[in-house]
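Down below are the structures I want you to see.
Values in this text are rule-based calculations from the coordinates and carry no lab data. From a predicted model like this one, the values you see are computed outputs, not experimental measurements. Cβ atoms are built from the backbone, for glycine too; each structure is taken alone.
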Structure I
Amino acid sequence: MAVLRQYLSVAAVIQLLVEAAWFAGAVVVAVALQRHGRGLSDGVFAPALVFAALLVAANGVAGLYRSDRDTPTDHFVWRAVGALLAAGGVTYLVLRITPLGRPYADVMLEAAVLAFLGFLVLRKVVFARANALANRVLVIGAGEDARGVERALDGFRHGKPEIVGFYPIAGREVAVPEERLLRADERLPAVARRLHATEIIVAVRDQRGGVVPMDELLECRLAGIPVQTMESFYEKLRGRVPVDSLKSSWLVYGDGFRQSWLRNLEKRAVDLGASLVLIVAGLPVMLLAAIAIVLDSGFPILYRQERVGRAGRTFTVWKFRTMQQDAEADGRPRWAQAGDPRVTRVGRFLRRTRIDEMPQLFNVLKGDMSLVGPRPERPGFVAELAKDIPFYNARHSVKPGITGWAQVRYTYGASVEDAKKKLEYDLYYVKNHSLVLDLLILVETVRVVVFQEGAH
């Protein structure tokens with residue numbers, strides 16, 4: 001299902017609603033226990049809703065609502081505890097300074113314990129129910145593209161779509177296990193009904209010669225079974241657009257890629273307001289960073305570099321210097337590597353905490369960049385990547401950003417192959433960018449900084 005142009009699975013929505021209801025209910029139960037069942041006033045619902053909203057937000061920052069990858073149990077528990085302490089602490093402070101909330105502040109410890117225990121139990125219950133609600137996917141094709149559809153599901157924690165079978169195409173390669181192949185002599189609508197398929201994925205890249213049974217697909221579509229291409233499936237499931245199987249026609253005729261004046265005005269207003277607030281709030285941090293750089297490796301403090309922005313125009317980006325002064329003495333641009341020996345001691349800390357990016361807030365004020373967007377690359381790299389990666393220049397249709405969808409969804413990259421993977425996330429952002437997606441990326445950026453995910 002789509003919510004404000006962002007795709008959410010039914011399982012994810014159910015999980016969010018059930019957990020939020022329990023968090024609010026934990027406060028109500030804690031108050032009832034404190035009063036020994038003597039009755040509740042309507043005033044308890046406001047603190048309950050505040051706690052639920054803050055805890056859902058804290059869980060989101062901690063990455064506990066991501067379904068596209070598995071989290072080790074110990075990491076999950078520690079992140080859940082951290083989110084609970086943050087949300088519970090803020091709720092307690094809010095209630096203590098609010099006259100109507102003071103009577104409920106003292107129950108926050110009990111509420112937090114109930115919320116945490118219920119959260120752990122609900123995860124098991126929600127997972128089981130979510131799997132029951134998961135889509136039953138029928139895949140058209142049995143080649144490498146069809147195998148790619150199955151691999152795309154690896155690592156999903158819950159609500160994982162179930163592939164009920166692969167419907168082979170006559171004369172085409174077969175790369176899936178034989179026991180998972182369906183009978184090609186049975187009509188597709190009958191197969192879909194027999195297997196109770198709720199979705200059909202066409203995993204056939206070359207459809208010339210009428211190899212795909214379009215009449216039968218139309219019959220399935222008219223019967224209420226959604227039919228989509230591999231590209232749309234990847235986009236909704238993984239939040240990225242697969243470059244290798246992408247066709248220009250999908251970009252031309254597909255939904256998205258909105259560049260209205262209202263969206264541009266909205267984005268610029270958010271950029272101006274947020275960058276001004278962040279610059280004022282971050283001045284002490286930037287001053288300390290500047291002093292640390294001078295003491296560690298001398299001047300200059302800032303590093304200026306030419307980058308490619310919207311519509312291919314170049315601009316000068318500003319960052320705190322994190323490398324030695326002669327890092328590129330020969331003038332040849334190099335990919336930054338993990339554990340790069342050119343990085344200074346202070347530079348390593350600035351990179352891990354993303355403090356080195358803070359001067360780019362002035363690029364946002366100037367209008368060369370946005371808070372959220374694809375990361376700007378150097379002209380030399382852009383020329384190289386545009387030759388090797390199809391549709392690479394599509395990422396330049398929006399302003400580059402300090403943070404972006406690729407930065408919060410993909411690990412640090414320093415190769416052409418990594419650039420291709422990051423482009424898949426950038427294309428998703430270019431196609432679906434909205435205020436809601438920007439806010440989601442900013443929330444996930446907090447997670448990346450706090451837990452140092454992908455930092456080098």
Structure II
Amino acid sequence: MRRILHYTLQLKNTGYSIALLALAVLLYLLIAKFPLHADITRNGGNSLSTSSVDILKQLHGPLDIIMYTNSKDAELGDIEQWVRDFISRYRRYKPDISLRFIDPVKNPEAIRNANIQARREMAVTYNGRTEHLTMLNEQALSSALLRLAHSRQQMLMYVDGHGERKLDGQANFDLGQFGEKLKQNGYRITSLNLAVAQDVPANGSILIITQPRIDLLPGEVQKIERYVDGGGNLLWLLDAEPLHGLEKLASQLGLLLAPGKIIDPDAQKLNAPENWTIGASYPPHPVTRNFNLVTVFPDARAIGADEAGREDSTGGRTNGDARKIWQHNTLIEAAGNGWVSRNPVPRAMHFEKGRDIPGPFSLAMALQRSVNDREQRIIVVGSGAFLANAYAGNGGNLDLGINMVNWLAGEEHLITTQPRATLDSSIQLGRNQLIAISYGLAVILPLLLAGIGGWTWWRRRN
């Protein structure tokens with residue numbers, strides 16, 4: 001009888017073991033087929049940002065990635081596994097990403113054919129175009145994918161020769177950071193001296209005008225007018241200063257530019273400089289889609305449309321001099337409690353009735369019309385300094401500027417939400433903490449598990 005009970009108990013234990021093993025295999029198969037991921041870091045440092053996911057959605061076709069590196073590295077360890085883990089974040093949203101590794105030592109011919117110049121270089125190919133990366137992180141790879149997502153490489157021209165802000169300049173006054181970001185996003189940038197050029201080149205996608213310090217010659221202004229009349233796209237960054245010959249351009253666009261600078265008391269309540277205007281209200285428009293970042297506009301001027309002009313059935317207006325009707329849309333509205341001061345230097349930070357103009361005001365305006373069966377797009381911003389090197393890093397200034405260029409270039413699909421800031425990219429542990437963790441994992445935890453197992457065995461035996 002005792003032997004029968006013993007065999008029965010053994011049979012039950014064996015059945016339980018087989019059932020547990022089958023359950024473990026089933027769970028493994030389910031996890032392998034339907035993987036679940038959870039990122040518990042404070043800022044999602046182990047998952048892709050929303051902007052990277054949006055970029056992946058623009059890539060309609062397979063993406064081929066080749067990593068030229070040794071499989072092992074004395075400094076980084078198992079590089080292949082690290083790269084696979086990193087690319088797996090992208091594969092969660094785009095499964096048709098292929099990843100291959102080529103060892104430079106074992107296959108030098110492939111290195112020469114691919115024109116590889118650096119150790120641990122990555123080649124990313126999409127739709128017949130290739131980008132090379134020598135630094136691997138989310139910002140670098142997503143920027144490369146953004147460049148590949150461009151339907152074509154477009155050229156941006158900025159007017160030069162009159163003391164304007166330069167898109168490749170490094171001074172606080174210049175727009176070098178903005179220009180560098182545009183290059184990272186796949187745009188080509190070139191300066192344009194209208195005194196030398198016969199006309200504004202037809203192969204440029206966008207003409208950028210920043211505030212000149214000296215007057216443009218009448219012939220130079222005529223070249224700009226012809227460019228606009230022909231349907232060219234334009235980004236005009238204005239300062240609260242004289243237009244230096246560009247008054248006819250403002251009239252051509254049906255714009256009213258209030259003299260003086262905007263005073264924004266709400267900005268001063270935030271301890272911002274007295275010459276700043278805060279942008280936080282963005283009427284619906286493709287440029288400001290999903291955009292909710294605060295922007296700052298130093299020495300801003302108000303921009304309005306000519307209300308005395310004609311209005312067509314689409315809501316567009318034109319002044320008496322314009323030959324074609326523009327549709328004006330406010331992009332940024334600000335200074336609801338502010339005013340435009342006509343004094344060069346405000347004598348007092350209060351509204352002067354009968355002299356100052358009360359807010360709110362438009363800080364930026366988008367213009368559209370149809371020319372030769374194509375849509376012409378123009379954006380005018382009432383602060384040339386908002387993208388200057390000294391201010392571009394404030395709030396969402398740089399991101400808003402990129403959105404403007406993407407819309408002007410007809411690349412609305414590249415207007416994405418903004419990447420998150422990195423808050424906890426690393427953990428700093430002291431010496432005592434490292435010792436405690438090491439002993440806990442290497443000694444205490446194994447002894448604890450062995451003790452529990454021994455106690456369980458002893459209890460069952462008795």
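To test your reading of the models, identify which of I, II gives -17000 for helix-only ellipticity at 222 nm (-39500 (n - 2.57) for each DSSP H run of 4 or more, over all residues; to 500) when calculated. Considering all the candidates, the number was obtained from I.
For distance in nm of label points 7 Å out along Cα→Cβ at positions 26 and 122, the highest value in the series I, II is held by structure II.
Hey, P(r) over Cα pairs in 10 Å bins from 0, in percent derived from one of I, II reads 4, 17, 24, 24, 18, 10, 3, 0; which structure? Source structure for this number: I. A value of 1.6 for distance in nm of label points 7 Å out along Cα→Cβ at positions 146 and 202, calculated from one of I, II, originates in structure I.
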